[in-house]
Structure P
Amino acid sequence: MELCTFEINLTNKEIAFVFSDSDLKRPHKKATTVSFDKVVADMINVNYNSIREITDKLEVKIADGKEVNDPISAELYSIMFSSENAIERIIASVVEYYHLETKKQMNKSLKIKSWEKAIKAYHQNLYKEIDKSKAFVANGFQFDKYHAFDMTVSFDKNRPARVILKDSFRQFIDIFTYMVYLKDLHIFTCKNCGAKYLAVADMDYCTAPECLEEREKAKRRTKRQSRKYDPFVRPLDNFHEYARGRKREMMLAGATEEELAAFEELHKKHADYIRGSLDAFKNKGELPDDEFFQICSSYKKELKARADYVINRRKKNHKD
């Protein structure tokens, strides 16, 4: 019987799950692949109340001398196939696996009281496993190196491509956290959406598309800021900005393509000189001197004179 199987892709940092009700003659299966980051988010945001309600219901039924019944299984399958939270789906599958096995055994025995104790003990152990996973999350996903060694021994001896998850929630948590340890991943908080994500180093942003877009914007802002105060970059940027402003004025005045091209040629000539001078200063380890800035100022005046000439001529032509 297989209710939940999964495969971990370390390269892509993804887990492929298959959930099924394979105790039936024609099992229904649902496959889904989630990222490590999604598993982390689900571990943080999981709602255990629905599972707790189901396990409490079951204990009441057993105490009343009733067997595990199909409606309870239906509730667990509903979580397995419908929940958006991978951890809730996993817990539902391990609980249902245990209950199905228990149901088979109970059909062979009328010792309800003994089953009541066994099921209560299983539920208690399950919530201890859940508490350990909560502590792991609260501890920032810090992994115990001694536990890692134990996992290495047990996991490497049985390293199937597909892991069959039976009645132990801890089995999944152990394997997943060991994979996190193998990849040397640590948990960080996204500056944009506040979600937790796994990475070798803090990237400031998670991998959600909107957050990646914000990261690129932040990079551009940082680049602009660094250029703003870079003594070997800012003078040329400033000259370009000045030239664009004068060119805009010419275009608004109705300058011809030939006039704009002549202006751009002069702009490029002076920009090449400024760029070469800045490179020379940088290579010598010297800051641009007053003479350099005087030359830049004279170039701006030359651009202004050219632009003013064109603008005044356009205005005169317009009057005529």
Structure Q
Amino acid sequence: MSVEVVIKNKQLIKKPLTIKDITMGKYAAGTIDQYMRNTREVKDGELVVYNPDKIGRGVSIMGWSSAVKDKIAIVANSFSTKYDYEMFYDIIGNIMRVWKTKNFEEEGIKHSAADLEKLCLEQKNTAMSMMADIDSLVNREDGENLTFFSAMIPLDIKLDLMKKFGEAKDEEGYADYLHDLQSLDAYFTVPIFYGQKNKDAVFGNYAVTSGTDTIFPVEPKVPPFFTDPSTGKALKCSLYIVTLVSYAKQKVIGKISFEDFVRLADIGNCPEFDATHVILKGLSEERIAQIAESVHEDPLEGI
């Protein structure tokens, strides 16, 4: 499970933490957008700190702002990598030094700086054990993969792969796997939702730009936590399209249904990215124009 640590500043004269107190010149940080993608910009909100050399699930700083001076909550996600946990306790230790505090609370239990190394080792071992025993923790009737809200993007990881890493206690292999996925220089495309005129419905619009490697979904879906503003319930969407963008012309050159794009771009033969996405190599200007000019139905006809 995830682990939360709370550190309180008990100094008489309290100074706010700086982002450098968190990153220490060796980690990176960014706030998370509504699609759970790291913006790489530090703003008020949920801040995710990560090791750029070993990008894993990252460490969440809850309610971050440049005015934090009384207390701070830091969370390490379940199934984090060994490097995530090492960073987690490294950050805790540094905040304790900056605030000159002797104790911190982990899940309500007080600890001192002397406990950091022991707690880190325990979390590493727990993560591997949980992965090895994933079948008792996750109901496979809900699917054969699990969504990880990771340091840079959400990842859909196959349960069998997680189990394999855990049973082998392969900390390095697991860390390398998450890092390789998140360090890929590709655009993680997401659907932008629009209301349909005179209809109580929405359609989702993915964008693909010529020359841009894109992490593209095998099937379209509503991202986690999206709600219908009119009802407050989970958003439902049955119509998805793909907008084709020419980088050279700097404009949209066509729109096509999701299904037609999958067929014409041969998505089924693209390299696998994770359990639900593929890597669509950047389409040439010629190829994206061919798809735009191909014979297909107007996906927005009648809307």
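Just so it is clear, none of the values below were taken in a lab; they were calculated from the coordinates. Being a predicted model, the structure only gives us computed values, none of them experimental. Cβ atoms are built from the backbone, for glycine too; each structure is taken alone.
For helix-only ellipticity at 222 nm (-39500 (n - 2.57) for each DSSP H run of 4 or more, over all residues; to 500), the calculated result is -8000, so let me know which of P, Q that is.
Numbers: P: -22500; Q: -8000.
Of the structures listed, the value fits Q.
So if we calculate mean count of other Cβ atoms within 10 Å over residues 218-225 for every structure here (P, Q), which label has the highest result?
Structure Q comes out on top.
Quick one: P(r) over Cα pairs in 5 Å bins from 0, in percent, for residues 162-225 alone came out at 4, 13, 16, 14, 16, 13, 10, 7, 4, 3, 1, 0 when computed from one of P, Q, so which one is it? Can you show the working numbers first?
Details: P: 4, 16, 18, 16, 14, 13, 9, 5, 3, 2, 1, 0; Q: 4, 13, 16, 14, 16, 13, 10, 7, 4, 3, 1, 0.
Value 4, 13, 16, 14, 16, 13, 10, 7, 4, 3, 1, 0 for P(r) over Cα pairs in 5 Å bins from 0, in percent, for residues 162-225 alone corresponds to Q out of P, Q.
Tell me which of P, Q gives 1.71 when you compute Cα Rg over 2.2 N^0.38 Å, for residues 194-273 alone. Present the calculation step by step, with values, prior to reporting the outcome.
Values: P: 1.71; Q: 1.23.
It was calculated from structure P.
Can you tell which of P, Q yields 2.7 when distance in nm of label points 7 Å out along Cα→Cβ at positions 90 and 210 is derived from it?
Values: P: 2.7; Q: 4.4.
Matching structure: P.
For which of P, Q does distance in nm of label points 7 Å out along Cα→Cβ at positions 130 and 234, calculated from the coordinates, equal 2.2?
Details: P: 5.9; Q: 2.2.
Clearly, the read-out refers to Q.
Suppose you compute Rg and Dmax of the Cα atoms in Å, for residues 34-137 alone for every structure in P, Q: which one lands on 14.5, 46?
The structure behind it is P.
Identify which of structures P, Q gives the largest calculated value of distance in nm of label points 7 Å out along Cα→Cβ at positions 122 and 170. Present the calculation step by step, with values, prior to reporting the outcome.
Numbers: P: 1.6; Q: 2.9.
Looking at the calculated values, the largest one is Q.
Given 55 as the derived value for percent of Cα pairs over 32 Å apart, which of the supplied structures P, Q does it correspond to? All intermediate terms of the calculation are to be shown ahead of the outcome.
Working: P: 55; Q: 38.
Clearly, the read-out refers to P.
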